[in-house]
Structure I
Amino acid sequence: MTAVAATGASEEIGVGRRYLILFSCVLTVALYFTSILVASTVLPQMQGSFSATPDEISWTVTFNILATAITMPMTGWLVARFGRSTVMVWSTAIFAVTMVLCGQASSIEELVLWRIVQGAAGAPSVPLVQTILLDVFPPRQHRMVLGMYGMGVTLGPIIGPTLGGYLAELATWRWAFHVLFPVGAIAAIGLSASLPRDEKKGPIYLSWTGFILLSVAIGALQWVLARGQRLDWFDSLEIQVSLAIAVLAFYLFVGHSLTATRPFLDLRLLLNRNYLFGILLITAFGMLNFTPMVLLPTLMRVHLGFPDALVGQVIGARGVGGLIGFFAVIFMSRVDPRATIAIGFLLQAIAGYGLMQMDVNVTPWELELNGMVQGLSSGILVVALTLVSFDGIPREKMAEALALYHLLRNIGASFFISLSVAEVIRYTGINYAQLSEHLSPYNRSLALPWVTGLWEIASAPSLQQLSREISRQSAVIAYINTFGLFTVVSAAAVPLVVMLRRPRKAV
């Protein structure tokens, strides 16, 4: 929509109605980002409630992100087919209802199902919120509107996990989902009452061949990563078949995208150098952004003994860092965005290195400070990376470029979470085997009282306690090893920044 059209549209809507749209849109986007962190906060309680393994409970996050990744590129088709207002209202309403359904889930399979529906329902709302706000408000108010949008993005992740942690401790994890339903209901009612009615739409087109092939490829590969550790990877026929399906579907998708007149995603966009390296960097960012939110709650609750309220505070600290980053971007507006991107990834590497130095005596304050650094990095990375990545992309190709950009960010997050959880499980077993080798009557060190302390290997109860402690230490070392992988990815992203050209327009 042109600026003139946008201004005209804004003049047809009263001031009160415009601000109701703003309020409802901010609630919607805050609800979306809060739901991600709230689910991460209560992962340990959900794992205990369903007697799930670490890899199974991580599906509630990975498949939610995956559903978002697959559905978001369909936003343009959905708007063309049903209208922007209709899609926005129903997206928010279904998202709110799934909050209740997630809270009422009676099995891990049911919970994962509703989280998939939730991710698919919420996917169109994030890109549509910005479009609606910029169309409804006149250009002179765009800075204020985007500021309110940014506050919703940053404040929601601060309040949500903290509140969810306290509710999980006072009641159950189910209330962490239930408490978000009224927010979604108010947002959906506000949008329904205030958004302009949809105009009649013209012809629409969606490459269903490309969409189905991409969905099958991503879903099959995610299934390999989610089930591989449990089934001993390629010793399992299920893993072999799933990987074969993923490779074949991806091959057909690439062939279709390069030969079709109107493909689902235009891969020719990758000929733009900034866009090519931009999507590599946003994929790395997706891998780094969500993984600590999945790993840390289980580590803190199960192995470090933190209460749920404290887990929520640590996760909420990321939001505080994001808020600081939001304001830091304003002051860094004259800095070369490539430098800002490099600083962002260096901060992620510093945070990862800090997590590698922890032990079982780590304090909540140390983890909160680390989370603030991660949030600060995310806050300053997103704006600069978006600006550089889309420099030189034609306006008529912007929708497809955005779709591929967000798709790879979410795929990177989903795949890296699955890989990290698998590594935690694998390293825990390896570490336990190595540490328990030293518990033997033939180990002369164990005859020295200042070595064994309160532990002894002469009685069954003491051996049982010692086994639990070895399990705990093995798991903590496994998490530290996995955070090493996180740090390597952060550091490896920095050299890619050199390949970017400075955008023609300054931040």
Structure II
Amino acid sequence: MPANAFPTSAEYLRFLPEIILTLGGVVIMLLEAVFTNDDQRKIFGPLSIVALFAALLASISAAGDPGAAFSNMLVIDGFASFFRALVIGIGVLAILGSTGYLRQERMPGGEYHALILFSILGQCVMVSANELIMIFIGLEISSIASYVLAGYLRDDPRNNESALKYFLLGSFATAFLLYGVAWIYGLTGSTNLDQIRGALQTSAAPLVMAGAAAAFMFVGFGFKISAAPFQIWAPDVYQGAPAPVSGFLSVGPKAAAFAILLRVFMTAFGPIADRWEPMVWGCALATMMVGNFAALQQSNIKRMLAYSSIAHAGYVLVAVTAHSETGSAAAMFYLAAYAFTNLGAFAVVTYFSRKGEKYVAIDDFAGLSQRQPAMAAMLTIFLLSLIGVPLTAGFFGKFYIFKAALDANLTWLTVLGLLNSAVAAYYYLRLLVVMYFKDPGDSVENLEPAGLSLQIAVYASAFGTLLLGIFPGWVLDIATKSALK
């Protein structure tokens, strides 16, 4: 047996964040069987946050010793470390924003926190994978946990419908992804991204067939990022799922899916970029238009944010279309900015909707600024960031994306993207008008102050949104150094 047949201690250390998340989820599930009353189960939230912080520290440590692990199936580089830290941070904010919600719905079970940890575990595997089968494994770990989270309130028909739609359509999209993986394996004889790139560079595989394989795989990735025309699931799932779960689904799995989309298309399919760039160009434009124009018609804030999420996926696809180091860095910065912004917005919706999510219509927010001015101010920051107003993270996110597109001579896509941003301003400003210029209704009466954990989630998200808007350089520098070439 070769001396390097067994993983080294350095390889285990590079995989330590995933090990910590696995152990954390398993421990919480075991404690769930032991702790029988609600007071004991309050430990699950802090315990999951401790596990996430431990995984974050392990990720930072692993970033100082980059390299491959487990026969080159995983690669820990700056790109993987950036997205690892991002999805783990998303997990912390998602749990903080969920604690009060679970208590009011009388569902303080440990399985919720375990599912969050397992979903993030899958996302960490995805972003560090250098092999298509490993990408699929990470994708399924994350997806299965997400399907269950979408239907977490078992007695709520809306949750059941949400989970069923998500599962059925997700399984269908995964079949396309696997078909593309099988096809590229048949063409190149490998599922390793670097080896696939080498085979395509030497023209050892028919380029037309390779382009078809890339198209099949893009279907699977397009579903996960809710890109048109694969976005049909997102509005129904976001509306039916618990509000904090909708916030988590809008940023965590999406960030990980964009990470593997970038790695696969920039690395494995880099030599055939001329074949997939037109496809991504068209998808980016369609995604922006479908998301923004559909959002104009929405009266439910969760559906509005769902279509908004679709539109923002289109903006990130603009950076993917640029197929450059600048484009990769812009996409990374945008996903970090969007994570703070959208998690914060959904945290405010979670607070305002109350038990049973009775108040999720846009008109229900009338007069919020008079009853809860602090929460109205926080939501204003998030909405202005989604528009792309200066001094918010969203402004620099869009600036860097469209700059990358112009550098790649994607002039028409840039112009159309900017016009879409102008359209989007309408439905965000409509909510601001309702909050500040309409008289309070019954929905804002007897609105109790938010709990401590939710306040931390909201204010931390607002702080991140403003920090990236005022001092964007530190995150952009990290993204530039970590971007795929």
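Just so it is clear, none of the values below were taken in a lab; they were calculated from the coordinates. On a predicted model such as this, the values are computed, not experimentally measured, just so you know. Cβ atoms are built from the backbone, for glycine too; each structure is taken alone.
Looking at volume of the Cα convex hull per residue in Å³ for structures I, II, the greatest value goes to I.
Name the one structure among I, II that relative contact order in percent (Cα under 8 Å, 6 or more apart) of 22 was derived from. Let's see the in-between values first.
Working: I: 22; II: 15.
Computing relative contact order in percent (Cα under 8 Å, 6 or more apart) on every structure in I, II gives 22 only for I.
Once distance in nm of label points 7 Å out along Cα→Cβ at positions 263 and 343 is calculated for every structure in I, II, which label goes with the largest value? The maximum falls on structure I. Look at distance in nm of label points 7 Å out along Cα→Cβ at positions 87 and 287 for each of I, II: the largest one is in I.
When distance in nm of label points 7 Å out along Cα→Cβ at positions 135 and 303 is computed for each of I, II, which one produces 3.4? Kindly include the intermediate steps, with their values, before the conclusion.
Values: I: 4.8; II: 3.4.
Here the read-out was taken from II.
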